Structure P
Amino acid sequence: MSLPTSVDHYLVAGNPVAHSQSPFIHAMFAQATGEALRYGRLLCPIDSDGGFARLVRAFAASRGGAVGEFDAATPGPFSGPACGCNITVPFKFEAFQLAARHTERAALAQAANVLSFEPAARGGWLADNTDGAGLVRDIEHNAATPLAGQRVLLIGAGGAAAGALGPLIAARPAALVLCNRTADKARALAARHLDWSAAHGVALSIEPLNNPGVCFDVVINASATSLQASAPPVPAGVLRAGALALDMMYGAAARPYLAWAESHGARGRDGLGMLVEQAAEAFFVWRGMRPDTAPVLAALQQRLADLAVARTP
């Protein structure tokens with residue numbers, strides 16, 4: 001598809017961000033839907049001086065991708081407005097604070113992975129959180145595992161878990177247990193969702209990491225252990241035979257968790273499907289259309305497999 005000289009600009013902001021597959025995903029979405037856009041990356045400093053906010057605001061005020069790196073596959077310069085961005089670790093809580101308006105799912109999470117740069121005349125920036133919608137879609141559609149009536153364990157209480165909890169509850173599992181290294185964070189996250197869980201008839205509880213319960217149907221790792229190459233923080237007894245064990249990370253970072261799960265009779269799944277599905281939901285928020293995810297997920301799986309082969313000595 002040949003791009004016009006004026007296109008809308010988006011990017012993913014985070015630290016680290018060089019590894020992000022979001023530019024590849026959104027380029028495929030744009031090609032499939034005929035939408036004119038460019039999508040790049042923005043590395044933001046981890047500091048206490050507001051560096052993340054400054055860079056995101058600078059991007060929002062730019063034209064032609066003046067802030068951020070854009071894929072060489074779509075060389076510039078192209079003029080056009082910055083229309084929004086995705087947010088990845090560790091800035092999802094900060095991103096929520098930048099917006100004047102928030103969707104219900106972002107308000108529940110108090111974290112955002114999507115910003116839409118709406119003008120003040122329309123109410124100002126909108127923060128959304130598509131992580132949980134992407135996770136549920138991947139579990140129920142791609143992994144063919146209905147969540148209704150199941151027992152679910154969610155490990156972690158950071159930005160990833162915050163975005164996932166509301167949509168997981170909305171899928172109406174019989175019980176949802178939340179565990180985290182810092183119990184106060186887990187309690188605060190659960191407290192925001194008590195009315196939501198009651199409205200959906202879901203038993204929501206908090207348990208310690210070393211004893212969260214046994215024989216769950218679905219075990220989701222939203223903690224930072226995969227980023228740190230650490231062992232799963234829960235005992236193997238959480239897994240019933242044949243359980244779905246999903247790590248929100250993908251690639252090499254997820255392999256230790258998947259190996260642990262599969263060695264104990266569970267079905268391991270990484271976060272690649274969730275990544276594609278949450279991106280499709282963000283694309284819908286920005287562009288008003290929902291792209292087909294199946295060919296994008298297949299292409300991304302092949303792309304990562306080819307990259308892994310290329311890196312093998």
Structure Q
Amino acid sequence: MIELLVVIAIIAVLIGLLLPAVQKVREAAARMQCQNNLKQIGLALHGHHDAVGTLPPGGMYHGTCCTPPTYTNWAIEILPHMEQDALYKQYRQNETNVSTNNNLVGRTRVKTYECGSDQLVGRLEVPASGPSTAQWMHGSYRAVSGKANMAVGYGAWDSFEPQLWPAPTRMDPTFRSLLHATSATYNGIPAANVTASGQNISALGGPEKFSAATDGLSNTLMVGEYTSTTVTTRATFWAYTYASYNQSSVGAESRLFGMDYAKCAAAPGLYGDQMCKRAFNSAHTNGANFTLGDGSVRFISYNVALNLLQNMATMAGGEPAVVP
């Protein structure tokens with residue numbers, strides 16, 4: 001009996017020693033798979049640019065908050081370049097993003113949009129806000145719409161909400177990145193004719209070309225990770241175009257890089273939880289993966305200097321920077 005107990009104790013010790021190592025190996029494998037997904041996304045964005053002559057829009061946003069007509073987005077438009085042409089052909093460009101038919105596309109799992117570490121993969125939910133009351137499939141990656149304008153409430157390039165900006169300030173074009181919201185003509189969808197605060201939405205520019213990245217493609221963030229296990233309805237939904245659900249911005253507050261939504265919203269910062277909806281994080285330890293404009297993938301530590309990361313979130317801000 002004593003010998004048996006000794007053997008059991010030895011086995012328990014070995015399991016205790018091996019379990020963390022096994023978990024580290026599993027996480028390393030999930031992180032590698034996530035990086036491969038982002039590499040495929042980067043290649044697909046370059047393939048779209050080669051085929052169409054521009055990048056896709058981050059999202060097509062044709063009105064002001066909070067139930068505007070929205071149309072296609074970057075994740076839908078690169079489907080043909082990820083061997084998902086059949087799914088892409090089901091999407092109807094002449095219908096809004098939240099139409100019954102287009103929601104069927106948005107309920108579909110696309111494995112390339114799912115990080116193996118993300119606990120929400122394969123899960124359908126109704127997003128917390130916006131024009132849809134239907135369920136959408138979660139994803140793990142958001143386009144980088146630009147640098148968050150921390151001097152202006154709601155100052156992010158994932159939508160068009162000038163009625164919420166303090167006058168006379170407006171969105172700064174130098175804060176944009178390669179995949180931002182637009183209301184210009186694209187793929188058969190006419191430009192919106194909506195004016196707010198004296199500014200026409202379509203005047204803010206259409207889908208971008210790589211040549212617009214005067215800061216340098218290797219210095220410009222294009223797609224990054226975001227998930228939320230505390231408030232899952234604020235996490236990423238790959239096909240849902242409304243506002244921040246498939247786009248985010250890089251803000252100057254430390255809570256906006258690496259924190260889950262609820263923790264971010266509870267932390268002190270400007271504009272309550274508005275910027276938390278547009279943050280970046282991951283299910284990995286100590287950092288998150290990003291695809292850059294040149295198609296490369298980089299794992300960026302949560303300890304990065306945020307001013308450098310913000311500078312990489314613009315394509316033509318005149319402040320080229322490279323993070324470790």
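To which of P, Q does the computed value 4.6 (distance in nm of label points 7 Å out along Cα→Cβ at positions 85 and 253) belong? Walk me through the intermediate numbers first.
On the way: P: 1.8; Q: 4.6.
Only structure Q yields this read-out.
For which of P, Q does helix-only ellipticity at 222 nm (-39500 (n - 2.57) for each DSSP H run of 4 or more, over all residues; to 500), calculated from the coordinates, equal -8000?
On the way: P: -11000; Q: -8000.
The correct label is Q.
Can you rank P, Q by mean count of other Cβ atoms within 10 Å over residues 53-60 and just name the one with the largest value?
Working: P: 17.8; Q: 24.6.
With respect to mean count of other Cβ atoms within 10 Å over residues 53-60, the highest-scoring structure among P, Q is Q.
Could you tell me which structure in P, Q was used to calculate distance in nm of label points 7 Å out along Cα→Cβ at positions 157 and 285 as 2.4?
Details: P: 2.4; Q: 3.5.
So the calculation was done on P.
To test your reading of the models, identify which of P, Q gives 15.2, 44 for Rg and Dmax of the Cα atoms in Å, for residues 205-300 alone when calculated. Please report the intermediate quantities before stating the final value.
Details: P: 15.2, 44; Q: 14.0, 40.
The structure behind it is P.
When you work out relative contact order in percent (Cα under 8 Å, 6 or more apart) for each of the structures P, Q, which one comes out largest?
Values: P: 14; Q: 21.
Comparing P, Q by relative contact order in percent (Cα under 8 Å, 6 or more apart), the maximum is at Q.
Once mean projected area of the Cα convex hull in nm² is calculated for every structure in P, Q, which label goes with the largest value? Walk me through the numbers on the way to the answer.
On the way: P: 16.2; Q: 18.5.
Across P, Q, mean projected area of the Cα convex hull in nm² peaks for Q.
Taking mean count of other Cβ atoms within 10 Å over residues 221-228 for each of P, Q, which is largest? Intermediate results must be reported in sequence, preceding the final value.
Details: P: 20.5; Q: 26.9.
Once mean count of other Cβ atoms within 10 Å over residues 221-228 is worked out for each structure, Q has the highest.
Any read-out appearing in this document is the output of simple, stated calculations on the displayed coordinates, not a laboratory observation. Nothing here was measured: the structure is a model prediction, and the numbers come from that model. Cβ atoms are built from the backbone, for glycine too; each structure is taken alone.
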